[in-house]
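Next up, some structures in structure tokens.
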Structure P
Amino acid sequence: MFAKLSVAGHTDAMTTRRERLRAATFEEIKAAALSQIAEVGGPGLSLRGVARAIGMSPAGLYRYYDGRDDLLTDLIADAYDDLASAVESAIDTGADSPRERFAAGMRAYRRWGLEHPNRFLLIFGTPIPGYEAPEDGPTVAGNRRMGEAFFFVGVDAWRRGEFAPVPLGRAITEGERSLAAEIDPDLPPALVPVMLGTWAHFHGLVSLEILNQFRWIYAEETGELFDSEIERLLDGIAFAS
């Protein structure tokens, strides 16, 4: 009996060790792939080059990934999740008002992008030729999680009576109406395009900064521009101060 328990325990330990080694290899592969992307961009990602960088045969790499697109999907999903975690953490730091929480989330979004420009451009930059994200796969889930981090601050503001829908100057689309009803039948559909438009605005600012498109006027720091735009955007949402 004791011998059997000992063998079983040894087998479990070996399995756990193999799992740890396999997980570590996945991380090593992804780190090498990100390093390669930083040098040649997403379209230049080569499994052969990744294998060479970590001292593995190209055939051995296929024990971990089915191909380039499988690896790209993992990298993109990781980037979305890391960005979402950074935004969620900032939003949940303890600030009470939706306005303060939304501002904290936008600053975290910018900070993450500036600290990880290649990963930011991997998920938001020029599409990689030939790559198609799996339908309803991890990249879609990651994108939605990131968007919901901001969107539900707006929903919370509405539930607290701190969001006043602003006139759009156009009719609400069926998609906007459907999403609002999915969250809460009484949610003003105008909240959907207002929040989406706000994200699009500050995302554009972050993207331009990462691509050095402000360098001709801001030699070093664009933080003051971003902070003033945050306040202007939040005034437009009509969050209560």
Structure Q
Amino acid sequence: MRYELLIFDADDTLFDFRKAEKEALENCLKDFNINYDERVLQTFIKINLDVWHELEKGLLTQQELRSERFRRFKDTLNLSFNEVVVAERYLEYLAKASYLFPDVERLIQKLASNYKLILLSNGLSYVQNNRLRKSVIAKYFDDIIISEDVGMAKPDPRIFELALARVNYFEKQKVLMIGDSLSSDILGGNRFGINTCWLNWKYKVNDTNIIPTYEVHSLGELEELLELRETND
């Protein structure tokens, strides 16, 4: 069966969030004369992943997440700063850092001629509206949905229901969710009852009970998968 609607996650699927995060954190800390090195970066990355996982579980709101990650970062490294002020500066830099993975523009342009496309991101409105809606691929999507704008986030199945309604498409069996996160993209798609494709860039072992319909390790493999589905239609 051929898919007709593709839902893409944004960060670490199409957009190089690690590059954006590194640049934003380094510039932010320099503004406040706070030491930046690889240990500092890795500490922040871990804390940031932790708070986003807590948001997925409903333990934090997106408003709380903004400064909570910097409060934990400050405490972990025994630093002294106002986490609210630093958090806002970080978001200012992050909103300007929009980097696509190689070949994304070509692929999305190609897919847009054959599929409906939705970009579905768990993210903060100010940051993602700048990073995603102003990107060169924004024009190819039928809709761009940012979790803070709609008051719900993946893996909540309601955000998928909303996404389909906004493009007036309701044939769930012809929808494919594509993303790098098992805990948000794949779990959310599974809960909603659509097929899912895990973009497992780093060949991670899936030691969870979250099972994607497909697993690919590059955008090239995704393109081949979609072509195969068209051939077998």
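Where a number appears in this text, it was derived from the coordinates with a stated rule and is not lab data. Remember, it's a predicted structure, so these values are computed and weren't measured experimentally. Cβ atoms are built from the backbone, for glycine too; each structure is taken alone.
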Checklist entry - A value of 70, 56, 35 was computed for Cα extents along the principal axes in Å; which of P, Q is the source structure? => result P
Item to check | Entry that produces 25 once relative contact order in percent (Cα under 8 Å, 6 or more apart) is calculated, selected from P, Q | outcome: Q
Checklist outcome for this item: FRET efficiency 1/(1 + (r/R0)^6) of positions 31 and 87 (r between Cβ atoms, R0 = 25 Å, to 0.05) gets 1.00 when computed on, of labels P, Q, structure Q
Checklist entry - From which structure (P, Q) was distance in nm of label points 7 Å out along Cα→Cβ at positions 63 and 199 calculated, if the value obtained is 4.0? => result P
Checklist entry - One of P, Q was used to calculate FRET efficiency 1/(1 + (r/R0)^6) of positions 79 and 135 (r between Cβ atoms, R0 = 25 Å, to 0.05), giving 0.85; which? => result P
Checklist entry - Among the shown structures P, Q, from which was the value -14500 of helix-only ellipticity at 222 nm (-39500 (n - 2.57) for each DSSP H run of 4 or more, over all residues; to 500) calculated? => result Q
